[in-house]
Structure 1
Amino acid sequence: MLWFAGLGISGPDGLGINTVKILNQADIVYLEIFTNPIAKSHVAKIKKLVKGQLKLAPRWLVEDGKEILQNAKKKKAVLLSYGDPYIATTHIELRTRASLEGIKIQTIHAASGLTSLIGECGLHYYKVGRPVTITKEIKPTTSAYYAIYHNLISGNHTLLPLEYDQNKNFFLDPKDAFANLISTEKGELRKVIDKSSYAIVASRVGSKTQQITAGKISSLQKIDFGKSPHTIIIPGKMHFTEVDALKTCVNCLDEPFDNSSKTSKISEQMIRKYTPMIRKVLKEIAPQFKEDKNISLVLENAKHYVEDAEKFQSEGKDELAILAIGYADGLVDALRMSKGISTNDSVYT
């Protein structure tokens, strides 16, 4: 028998009667310690509730899973973790393996920090887009950057848990995470995030020292957020009730505003940038072919492709818009090259 039980966001002080009963009856309890830092005082309280064996479970033990599954075949075993037990993909994988091996599964769900902090901020949970963990490394931050980009385009909020490494006792500081995102912006240039962007930092949600601060990144970078865990939220379009709740429930350093207003689709950025460039080149090279009716037809087609690109973009047909502007650019390039006309104005340069 294998139980998956959640501690919720308040640790052992918030455990329900059923969870306490299961911990009392279990032969062995694995306390998972890698998805969230756990205080020594919490370990001591849990130990008092466990009548059988209590074993701290680092990442490798849960990912390997062999010991847990072997004990669950003969004994009543429990995997106990902060939040809800199925927020972690490692736990879901272990549950799947247990089911395939014929082990009976039971679950006690609990509040997750990831869902709870949205409500604590006063935001609407159904407007949360794809979450991504930010690590201390710059390169993986690109994934978080584009998650923010796509969420903002959809008007959604982005949840960004910060890296926690139990083996190294490391938790990424929000100020370092902001620096990584802004550094990524300098390379990607999609106008997704900068120091003027609005953000929320939720620290230690569910604990007695909970702290939630909101404001421009330039303001947040001056704050000491204290001990982990921390999660950053980049809000998208906010309903007026979200703005009212945020200003009431959270320490707002600056007036909340819409982050999505300055971010546009990549296709829109391309059309905005290259349409005037291609029209300019068309105007410049047209006199070179005024005596050639066949080439005049090609020039006319290039103009139509530019118009089509704008039309497709307005209709939300992004792929067709990019194809059309690419065709226009290809025709213009071919014409100017035939006359040896040099220009750097190209969609693909």
Structure 2
Amino acid sequence: MVLSLNIGSTGPTDEKQNKVWDVIIVGGGPAGVSGALYTARGNLDTLVLYRAEADGALGITSNIENYPGVPGPISGYELLKLMRKQAKTFGAEFEKATVIGANLKGDIKEIYTEDGRVYKGKTVLIATGALERSSKIPGEDKFLGRGVSYCAICDAHFYQGKPVIVVGDSEYALEEAELLSRFASKVTMVVPIKRVKAPSEMVRQMEAKDNVEILLGRRPLEIVGKSSVEGLKVKCPSGDERVIPSEGVFVFLGGSKPSVDWLRGQVELNEKGGVKVNPETMETSVPGVFAAGDVLGHRYKQAVIAAAQGVIAALNIDKFLNNRKDVQIQW
């Protein structure tokens, strides 16, 4: 999905879909990008699919002061840009995409995106972090398919000339709101916290749109309606409750649950709901499929730990692809 708001990203290309990559990395946070640095430096064709410029928990962190070798304070977004730039110097390629599914069986794995693209790879590194939700807004399930949606590119055309609401606080939610603004008569972005966790340039572009309103600090209480969505009840910073009229509610909220739904049970999970791996190799229950970072559901949610796990995975991906007896250490 490519929108005018994308900063520094390139559009989807047939070339990237037609080739079989040595490594496809799903996730553009520290685990994925660190893995890409090592696989690309090891002369493996590497493609990173990332959802947003400020991807994952690191991308939306305001200040980082404890990442080794990077004097702080620095925003997580700026740190990610530095990491991606370094990986790109060794040939890693990056593509902006929302991954919704995969076929991990067989020698060639397939990764499916929201807008119909299919990418093929010999190995896959799962680095999708832990931003899924464990709870829903009351009324969300009731009106799913009757005004509630999770995909703007899928459903925006149904709301031509109609008012819609986007619930979310991330860059991803902002991009979905931008797409909807091309169809809807008005887009109201309901942000549960006091700021949008996205680059300020993107926020300013959205605020300048005539048919977009961004409401900060509004906690969604209930999606209301009879046979279909009629509005969203929110709690305002003053404590008052009000219903914002709308014919559609697009929900793009994050949480702290490992982002594994798109895998649809193809890899074994651990007791915490994260991807189960061999800690020595970061390989999952499926040969050629590895995982690293917060998607494992571990307790130590630190960028440097995710990065280290990404590197361990990368070294073992190289071992797997080249049939080595042991990992080949890079210095």
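Quick notes on this structure:
- Given -6500 for helix-only ellipticity at 222 nm (-39500 (n - 2.57) for each DSSP H run of 4 or more, over all residues; to 500), calculated: source structure among 1, 2: 2
- Which entry (1, 2) yields the derived value 0.95 for FRET efficiency 1/(1 + (r/R0)^6) of positions 181 and 261 (r between Cβ atoms, R0 = 30 Å, to 0.05): 1
- Source structure (of 1, 2) for Kirkwood radius over Cα pairs in Å, for residues 149-316 alone, computed value 18.1: 2
- When relative contact order in percent (Cα under 8 Å, 6 or more apart) is worked out for each of 1, 2, structure 2 gives the greatest result.
- Volume of the Cα convex hull per residue in Å³ - highest-scoring structure of 1, 2: 1
- Sorting 1, 2 by distance in nm of label points 7 Å out along Cα→Cβ at positions 93 and 109 from high to low puts 1 first, with the largest value.
- Label whose coordinates, when mean count of other Cβ atoms within 10 Å over residues 45-52 is calculated, return 25.5 (choices 1, 2): 2
- Origin of the value 18.9, where mean count of other Cβ atoms within 10 Å over residues 229-236 was derived from one of 1, 2: 2
- Highest-scoring entry among 1, 2, by distance in nm of label points 7 Å out along Cα→Cβ at positions 189 and 285, is 2.
- Mean count of other Cβ atoms within 10 Å over residues 61-68 derived as 12.9 - corresponding label from 1, 2: 2
The numbers here are math on the coordinates, done by the rules we state, and not lab data. Computed from a predicted model, the values in this text were never measured in an experiment. Cβ atoms are built from the backbone, for glycine too; each structure is taken alone.
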